[in-house]
Structure 1
Amino acid sequence: MEFGTDCSARWDGSASHIFSTVINTLFASQCLLSPLNLYPSDYGPHLKDGDEFDFIVVGAGSAGSIVANRLSENAKWKILLLEAGGYPSPASDIPATFFDRIKTEEDWGYDIEPMETACLGLRNQTCYYPRGKVLGGSSSINGMFYIRGHRWDFDSWAADGNTGWDYDSILTYYKRFEDLHGIEHDTYGKGGDLKMSHYISEPSLRQSMINAYQELGYGDYSIEKPIGYTNTYLTISEGTRFSSAKAFLSKARERKNLYVAVNAQVGKVVVERNSMVTGVEVRLNGRNLKLKVGKEVILSAGSVNSPQILMNSGIGPEDHLREMGIKVTNNLKVGKNLQDHIYFNGLSYSTLEDLLPPKTADDIIDDFYQYLRHRTGPLSQTSVPNTVSFIATDDNSKYPTAEIYYLALYKNDLNGGLQVLQRAFNLPDEAIEVQNKNNKNMDTLMFFPSLIDPKSVGQILLRSSDPYDKPKIFTNYFSDEKGEDLQNFLQAIRFCQNVTYTKALASYKPQAIYLDLPNCRQFEPNSDDYWKCAFQNIATSIYHPVGTCKMGPKSDPDAVVNPRLQVHGMQGIRVIDASIMPKIISCNTNGATVMIGEKGAAMIKEDWDKNREEL
């Protein structure tokens, strides 16, 4: 669309001044999004080969940001935080547009390696695997849902020998960083650094969904009773994303002992003969530097990059490292145990009555004005309603196996949301055509069931001996021997369908949409075989990878780190991020990752205080 300069209307006098003020105010408002002076300045240009720090934290994501903050509370320690990406963009601050961050400079741009059991019908048979490459890591590009997980998620870790990781023990660390606004809740923290809001989206539709869940026998979700529906908390504050970088690094930006370098990618850690880690090798704006560490290197680079760095350093499965031509320092199951939540985006309904309040194209422009001027309106909240349900696909289970999201879209894709989803999911043309045709004249209701108790396990492998080459990501979705993942997904689909059959949704008259998937045309739509085929063709990651540096006691042959997050058989190195989870939790993983950072930093302080006492 082109805008000419010719205009028959002329502005003069006070009207001209008012018009100019409005335009200038809008430009100024967008500049106030994610201002650079909110974060520590970039120390990268000042780094020199051989510089030494007490602690080097690799990765400024959900865990790394809080680790750097907590360690720098000790003014005697010199802390360096290295982040491979840059500062957050203004666009990343707008909650409703989080799907737009996929395949941008703030995303590592990973794709899952081709497999025989999943992603078969997507463009180029490729599932995207977004990971944050920016200050704040994935907390700067995620959907901002904040859920802790239920009791058994953590009690099961402790039952496997991870002392101190049971729910009652880790609750203290959650409360330490939480700052919940908009609702009183005794079990959540107040006054911490991470601001969380309570928001009710689309009140009419939300209430209809809750009524439907209640018709099916579901009640409120809680930590103790984790099967039910809930209105999740969001890491949003005053209409903008509240990432870990904003929460923890902005608070520490004036500390003289915290040094932050952006666009600084670590390739490997430096290991001496006695298995002591003494520093890191980093690529920084075209320079390759070796930096020294006096106490410890902390890997908080995430479930893809932390195992990659360890393997590049000779710490990992010996057969694979030898294949890559890397000298083996320590034979550990690094990169194994990759677990992830997979979700399905092919269950949609056309509605004969409006799901959403009437809106026009002019209203969309008003939404942008409202956001830029006041940080309010639809853009100030996540685009996916934060009312979710947790269901058990096995009637005998006390714990959920699937999490159900939903989303309502305006007819004729009024605000472009459907197009954004289609790009984010990498859907094929045939599926897009069906969706667009059905959305042209009617609103669309979409369900997104997510498998939160997956049985399939994948791995991270190196692509080459180049430490800066992209790793290989094998998720192995739907590869479990008993086929439980496919069956549980099928039960989740049937649950969503039952929701649409309730009296609560009857007024919307939902009509099922079956996507045209070339690989599944031989199956009758809505048959079990059709759905299982659809899962294997277009189900994809919901971006919750964990487990690749598994935590476990020394007696666990698959463990990479011990319960104090120290790498087995090594000195001077810990892993503190989602990769240490021995088993994936049954909900969104960001909150638990921040908790791991909080607890990990506390253990470092305890250990070094103990060392000082012993001296």
Structure 2
Amino acid sequence: MTAKQKKMLFRILIASVLLIAVAFSPVTGPLRLVLFLIPYFIVGYDILLKAAKGISNGRIFDENLLMTVATIGAIAIALYDNTGDYTEAVAVMLFYQIGEWFQAYAVGRSRKNISQLMDIRPDYANIEKDGKLEQVDPDEIEIGSVIVVQPGEKVPIDGVVVEGESTLNTSALTGESLPRNVSVNNEIISGCINLSGLLKIRTTKLFGESTVSQILELVENASSRKSRSEAFISRFARVYTPIVFFGALALATIPPLVQLFLLNTDAQWNDWIYRALVFLVISCPCALVISIPLSFFAGIGGASNQGILVKGSNYLEALSETKVLVFDKTGTLTEGVFEVIGVHHNKLEEKKLLELAAMAESASSHPISVSLQKAYGLPINRSRIRDIHEISGQGVIAQIDDLKIAVGNDKLMKTVGVTPIACRSVGTIVHVAINREYHGHILIADRIKANAKAAIAAIKKAGIQKNVMLTGDSRKVAEHVANELGIDEVHSELLPADKVRIVEDLIQNNKTRGKLGFVGDGINDAPVLSRADIGIAMGAMGSDAAIEAADVVLMDDDPLKIAKGIKISRKCLAIVKENIWFAIGIKVLCLLLGAIGLANMWMAIFADVGVMILAVLNAIRALFVKNL
């Protein structure tokens, strides 16, 4: 509990004790009013000040003005009737503040849960100087520096392990409690906690660009992106509040005037003014204005707790409406770890063909290039390589010594005027031509992720009506993966521009189904992630460009989390709708009862504060998503 919340709670308790004492005291007359005003001002002075400030700033119609008018009016009626009972006026202000305190406490708990989850910002980084560890600000560490992370410390900056072995606690990032083992040459991301051995890490990013900074920025900025529901409630409150204010004014004046001038009876001013004050208290839109943003805030917090970062409540809402999911294959449904599993029809020795292919591809960081260099297994002599020319979606042409080497797919072979030999095996086929003569092909295979098949089944169970896979791989490989996983539709041999075109076609053709989501991880997926209604990126191994373009980031690259995210979003939106209908329903009913004189101020307090507390309690349920 914050100091501000403690102070408010103290004011509420003091005012409650004084209210009870004064209500049962035998004091009468003006002194009784003065005694009632003491708890009234103790608990409500800030509401009165906010109402006055709102009037001076031109923002007249808000809940502070409603509470001020209602309570001052109740005091005025008690004075006019000379009853000496000011309990209702003080009680309205007291219970309103109790509701405000409860709301602040609930939001504080939600923020605390998220801040505990996001308590991954490191305070320092260790660097070794003269045999001793020195703590420095992580912002001062440059790329390529070697930092030391001791057992129990947080990894401050992304990098590669250059010395040591350990296990890492990644739960704050991924929501998974299972430790991850790391050793030399393993990539490591900031925000993890080193559990056992001492690690030396060569940094690959600046602190401001590292994973921990990106996560914190995403969570901190999430509340600035409003959903349609939140935007509607904000507009609704701006229009609704003045309407009910003037409605209450009409209720207080028109019926008495009708009684006086048309019916020629006594004008019951006190009765109608009291009904109008009850009407004002009931009509306060606090339950909606507070509970709807809180529901989304809690939903984003619950998702973050499971390693699913949603960049805003608008994206949480869009995710709940998603009916079609499009997947990139490599790195999303498959491991993205390519391995050479065969060399066929080779006219040169296998090692020589691998050497030429690896040298030609040496300027690329593509997984296929990495797998060729790994299969070759020796350092690349770059002085032998000249004139590397990469053709998008086809492959690479390079001059190696006095040989012109073409390494790529069927399209590249046709480009250089060579007829390739087809391969009956399933995998990525890399053809090699030397001086426009075919010399064989290399078979490379990618492993399907362990959870990919279960993820597709879970996604369908979660309500996704159609799933599609896009890939630059051959049709044979694509159909094999699609059949293995249960994919409904597959498009193969695509260039990055083709993926955007197909996604646009799918959006047009599936408008009646709902929104379309795209799941990807590579830098070439960024345009498609931006074009889809909702973009989902793999955060652990995904490229920075993909993470930046996406609306939702999965921190552990587990496709099963997609179904989890959909369930969380739908639970959150269900809670939002429940709160909207509950709050509006109760208020409309009580407003009608108040207008015809069947509701008193105590019922008004329930319709305002009681409904707000119940709506806030319901909103907090969006935090609890572990068992979805």
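For the structures shown (1, 2), relative contact order in percent (Cα under 8 Å, 6 or more apart) is largest in 1. Using percent of Cα pairs over 46 Å apart as the calculated read-out, with 16 as its value, let me know the right label among 1, 2. Working through the options, I get structure 1. Given a computed value of -16000 for helix-only ellipticity at 222 nm (-39500 (n - 2.57) for each DSSP H run of 4 or more, over all residues; to 500), which structure among 1, 2 does it belong to? Answer by label: 2.
One of 1, 2 was used to compute distance in nm of label points 7 Å out along Cα→Cβ at positions 332 and 572, and the answer was 1.5. Which one was it? Derived from the structure labelled 1.
Every number here is computed from the coordinates shown, using simple stated rules; none is lab data. Small disclaimer: the values here were computed from a predicted structure and weren't measured. Cβ atoms are built from the backbone, for glycine too; each structure is taken alone.
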